[in-house]
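A.B. asks: Below, each structure is written out as structure tokens.
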Structure 1
Amino acid sequence: MLAVSTNCINRLIEHAVGDLTVTAEAGMKLADLQEILAKAGQFLPIDPSHSQQATLGGIIANADAGSLRHRYRGVRDLLLGISFVRSDGKIAKAGGRVVKNVAGYDLMKLFSGSYGTLGIISQVTFRVYPLPESSGTVLLTGETNALSQATQILLSSALTPTAVDLLSPKLAEKLDLGKQAGLAVRFQGIAESVKQQSARLLEVGEKLGLQGSNFSGSDENLLWQRLSEIINDSANNSTITCKIGLRPSAAATAISGELPVQEAVIHAGSGLGMLRFESATAEMLLLSRRVCEAKGGFLTVLTGPIELKQKLDVWGYNGSAIDLIRKIKHQFDPDNILSPNRFVGGI
């Protein structure tokens, strides 16, 4: 087995400020790119796990967009172009460096969430956005039914949050936000708009009997930083982290008791989220998977002890798309030399 690292291909290739696009090598860290973009008043709207260490290629391979996907959608939607090394050593390209491009239009989207099974990503082009003038976060905590109502009212309203995350009671407690489930909603844009939208959501929460609070400045940044650090903390050898998906309408009840989990965050608009167990048996994970599947979703084990992973299928997918996925894999990598057996279905 040969391990290939892209850490040393980490240069900025082009930042087209006027076109709101940036091209960089896949080994560049997101944090370094954000520093460069900030000098021009722009940013890449992605907040993945371990954002200080994450590389652009790794973010694409894991399809790890984070909470900002509510406003800016997923990694695949921000990706405009890609260069990659094929399994035969040849370099291929798809997409381009402009927003409106039809060259190999959909090919690069296959790489989002492919876990290195289709090719070695070498260069990427993203769409970027202007940095918001102001930012503020509203936190609502309380009973599950009231939180669910607040979420539905928010999502069906004219309000335009950039992030809408449901927090499990245990996660809220670790964030020193009380012992009940929470709803963290981030607004960004013109200062007056952020103020008005925050006030409107606080009014909704008050009518539903929820406790409300406002975060801004360094307090707001610390809140979102701690949330990410806690839910993605896998320093303990027994810790298990999982990516889940379910119907958005079922998110509030799922994290408030139906899932046997300690910490959980679910992006309310998409139903995607993360679970974290200090320790868990294979039976607990399979139970959690059944809960997610019953709500139209999935559960994938991301990190955990090897002996635990050997007791279950970490992907847990046996759907009708397996044959299509195998055909795509064979087209890109007929000899199965790129991350073999790493993907769903043992691909």
Structure 2
Amino acid sequence: MRSYLFAGLAYAALSQAVSADTDSLAKLKLQPNITLSGLSSGAYMAGQYHLAFAGQVDGVAMLAAGPVYCAQNSLGLALEHCFNKATSSPDMVAINSYLKDQQNKGNLAAVSKLQQDKVWIFHGSKDATVYPGLAVALQQQYQQWLAAENIALINDKAFGHTFPTDRTDLGNCDLSESPYLASCDYDAAGELLTFLLGKLNRKSQQVSGKLYTLAQHQLSSAAQTTLAKTGYLYVPTSCAEGQSCRLHVSFHGCKQNAETVGDAYTTGTGLNNYADSNNIVVLYPQTTASSINPFNPNACWDWWGYTSADYATVKGTQLQAVYQLVKAVQSF
């Protein structure tokens, strides 16, 4: 069997991964539906994936982002309406009109596919990168598709632009700086997974599974243009041994890809600790930075149109790439 994976000890340096054949994961039994999460550009991407492939998704968690399609295929509008300006709001009428049109054309999932899903929205009130008020716009956007009880909004924490954790070995929680993980005395990983999946077992203090690297360009033809060659997959021991497991996909933010921050995001959010004790496999797809064709120096996910005008639909290159990665992992 072709070798699409390279295994290494979870929490070890990513550069020290040891190669392994896909036979090592031949016993994986993944349930067909997935959940999503993401921070910043990763949150925008998670929302886009949700609307595009809602029939495959049971829930999505978005941290530090605004409404889906906020940028309207324009870097200028992204900078004006979707970052840190409190005086300039996105045009929600135009945004939602576009999304409805794409739903009607079959380029996004039908609204009926969304209605039973769970949506968890988090935004720190001291976020200096993305204006906290955009979280309310995101909540209101989803309220047109989902019942209020299926949407959670947490925006009363004095946190910066970061993925908040209950770890004690990270930076100050009110900062907005790389690697965008902080000690906040708040367990975002546990909160979001509990809302999306229901009651969970206590997280493992030390994980027993492995973090695998994925050959993204081999597993997905669509990944070859703007995704990194390598993605990551956390697999608990129970899942590797054949127990039925769920799949969660988590999107890093800008300047938070593994080529920039190492294993900070793929091992440091707390998601793997809950995955370890709750039969959840976690996929960490990866972008790559580029200075021209496209201009994406911070390795952001495409939420403003740097790949194509179809970036937020099922035709979008990156959405197709991640969809193909999900299908590949589910078929190991």
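Since every read-out is calculated from the coordinates, none of them should be taken as a lab result. Nothing here was measured: the structure is a model prediction, and the numbers come from that model. Cβ atoms are built from the backbone, for glycine too; each structure is taken alone.
A.B. asks: Given a computed value of 13.2 for mean count of other Cβ atoms within 10 Å over residues 143-150, which structure among 1, 2 does it belong to?
C.D. replies: Answer by label: 2.
A.B. asks: Let me ask something else. When distance in nm of label points 7 Å out along Cα→Cβ at positions 111 and 151 is calculated, the result is 1.3; to which of the structures 1, 2 does this value belong?
C.D. replies: 2
A.B. asks: I would also like to ask the following. Using the calculated result 19.2 for mean count of other Cβ atoms within 10 Å over residues 191-198, pick out the matching structure from 1, 2.
C.D. replies: Of the structures listed, the value fits 2.
A.B. asks: Of structures 1, 2, which gives 19.5 when Kirkwood radius over Cα pairs in Å is computed from the coordinates?
C.D. replies: Computing Kirkwood radius over Cα pairs in Å on every structure in 1, 2 gives 19.5 only for 2.
A.B. asks: Separate question: Quick check on the output: 23 is relative contact order in percent (Cα under 8 Å, 6 or more apart), derived from one of 1, 2. Which one produced it?
C.D. replies: Matching structure: 2.
A.B. asks: I have 21.5 for mean count of other Cβ atoms within 10 Å over residues 31-38, calculated from one of the structures 1, 2. Which structure is it?
C.D. replies: Considering all the candidates, the number was obtained from 2.
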